[in-house]
1. Which of 1, 2, 3 yields -12000 for helix-only ellipticity at 222 nm (-39500 (n - 2.57) for each DSSP H run of 4 or more, over all residues; to 500), as computed?
2. 1, 2, 3: which one has Cα Rg over 2.2 N^0.38 Å, as calculated, at 1.19?
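Derivation of every value follows stated rules applied to the coordinates shown; laboratory data play no part. Note that the structure is predicted; figures quoted are calculated from it, not measured.
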Structure 1
């Protein structure tokens, strides 16, 4: 099985704002402009799995008819940090998260380990049911955890691997992984 992971396009949010699970839209013109390149990069006629957040689900629906919304793909919930400017979040809170990225719950929201368990469950369900390629429209955090899971890591190791370095996954980027 081959998974084609696609990060959603840039959401309509100001620079420097912390957002995770906040349900933000994408500019429709930006989405329309990105579709030709994505259609060329992705297989046709395969199932599309999507985070329920509109920045993913809208793109998924424009890419294909067989869209399966899965809440396990949703981005990390930053709790009280959601929609706040990063520079308005107490330095001590950010430092506490940096000291234990895998287990700390930023803003009282999700921990990366909790998200890793969700992604692990999604991956296992997918492997049990799908036989061919699939497209997954999701978030950078979900993509990093899926790539870690594909390497055979358990949720604890997935969380550590995803937290080791800042992501460099661009909006609209496609990452293809082979699953065994």
Structure 2
């Protein structure tokens, strides 16, 4: 139940998890997503490493692995004495500033909003495909209604896996990269 608390409460719109395990799942989910999203945005050409705000990068690190290392060490250092899952003021503020940058420039920026229709096409196509071919959904996806199983499967996909699945379904083999 505690980890489920964190999974259910991982969204910023969800209530704060009620257990320490839930709180750490929620925070580490954010740490992982922001760093993977930075890498994806740079790879996609939406931003360059030089676009990242210098203050948070100086504090957290200039690579994903350095940022994750800094964030984890800070969490351990500040949580134990507090008896709660907390970030230090400096590192927490740097992560917040980096998240705000990502929302402004990447998640809700003009490049991303231009891509929404394409993203919708990819997700809808995969959803329809897996609803029509439920035997392709891995056994690791919990039982339930078909819509729920397909949604859970899609929600667990990384961006790259999702695009590869879409390409397999929509690009003729002779034209595949």
Structure 3
């Protein structure tokens, strides 16, 4: 079995800016700087034999290069039991279009369709028993965060290996977006 996801990678200066936002929330497991990305589609665990079909399907995706703007900070989960802190993504039709094309290609390759609505974000931290008032302060203090525009010229298929020190994301293949 192999655990996969499709994502957009950020240049190092953007990852450093995102890392600069972190800290000050007990119970937060912060995302390592090299692991900061914008997921297009989490695939999950599949048989290794499916990898060639997934790769071939993703290779058929055509979409133009586009800009992404990161905008704001938020959380997933209820106010009293937040699970994730994230950096938001400004509404972007090109990103939504690419997500739909990747989704269609993966379904054609035999991956079950994604049930959840796509909600573009960058995971900053996963939370366990974090104090709600500290989370609220974290979000409020960084509410004006904005970065970009960031040019996206390719998307990447990653393998995710879970380890003791957290996940290790290994890029397997990049797929170019057309330059206009």
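1. 1
2. Answer by label: 2.
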